[in-house]
Structure 1
Amino acid sequence: MTISWPADLPAVRSEGYGIALPDEILRTDMEAGVPFSRRISRSNPAVFTVSWVLTKEQFDSFWDWFLDPTTGLNAGTVWFAFSTGLPGAKATQVARFKSRPKGASMGKGIWMVSGELEVLPA
């Protein structure tokens, strides 16, 4: 069972959004001539740099969901389905947090949460 992104939380922000594709090519230098290259994998996850702007209530809801060992992400160890909400992106992608997300107060009850997601290829 794949857990879904909570409906009460917004999609990722387009500002600052980044993607790092995995290096799936193995190059071997030859004694003479050009190096030999071959693809070693098709299943390495890409790393997405993402962030969200949340209200205090959404911030609390996010952390409850992130830490919940039963119906949530069990501190980021569980894969989940989410939508980037960005043009040209797949409707739904499967990801997990690469490391613990960071939260920072922006004042007046607004929070910025940012982190890195490992996103499975289609």
Structure 2
Amino acid sequence: MTISSSTIRVFYDGACPLCRREVKRYQMLMSNKESNKNEEIDWVDISNNAAVLNEECINYEDAMRLIHIKDGSGVHQVGLEAMLTLWDKIPYYRMISGLIRKLPKTHPLLEKFYEFLAKHRMSFSVRRK
């Protein structure tokens, strides 16, 4: 992948079934949109590649707790802000991120909600019979 100034690197837990499903969904939506070379996403599965985190000066335990992104400017983002940056790149989701960004008073609550989901993501990944 050619890294451009608008490419983001998404560090995600590939051992998490829920996380893998979300990444596949995002990739599918990206593949369905008109080709735009300036909006690339570099997906990095950290469950089997912790060394890449050392290169980025990201703590492994922190990265496994919350999503981390390195934006096109080289700035690391974590949690809700990282999700919004990711959603800015994804068709349909960019409407949601735009709305959330216009409602900054909701950010503390949404951050707590995201942290709750991230903490319990493995239990949400189990399919009920």
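A short reminder: the numbers here are calculations on the coordinates, not readings from a lab. What you see is a predicted model; the values in this text were computed from it and never measured. Cβ atoms are built from the backbone, for glycine too; each structure is taken alone.
State the single structure among 1, 2 that was used to calculate distance in nm of label points 7 Å out along Cα→Cβ at positions 41 and 113, giving 1.9.
Comparing all candidates, it corresponds to 2.
Identify which of structures 1, 2 gives the largest calculated value of mean count of other Cβ atoms within 10 Å over residues 25-32.
2
Computing volume of the Cα convex hull per residue in Å³ gives 126 for which of 1, 2?
Answer for the origin of the read-out: 2.
Looking just at mean projected area of the Cα convex hull in nm², for residues 9-80 alone, which of the labels 1, 2 belongs to the structure with the highest value?
1
If helix-only ellipticity at 222 nm (-39500 (n - 2.57) for each DSSP H run of 4 or more, over all residues; to 500) computes to -3000, which of 1, 2 did it come from?
Working through the options, I get structure 1.
In terms of mean count of other Cβ atoms within 10 Å over residues 17-24, which of structures 1, 2 is highest?
When mean count of other Cβ atoms within 10 Å over residues 17-24 is computed for each of 1, 2, structure 2 gives the biggest number.
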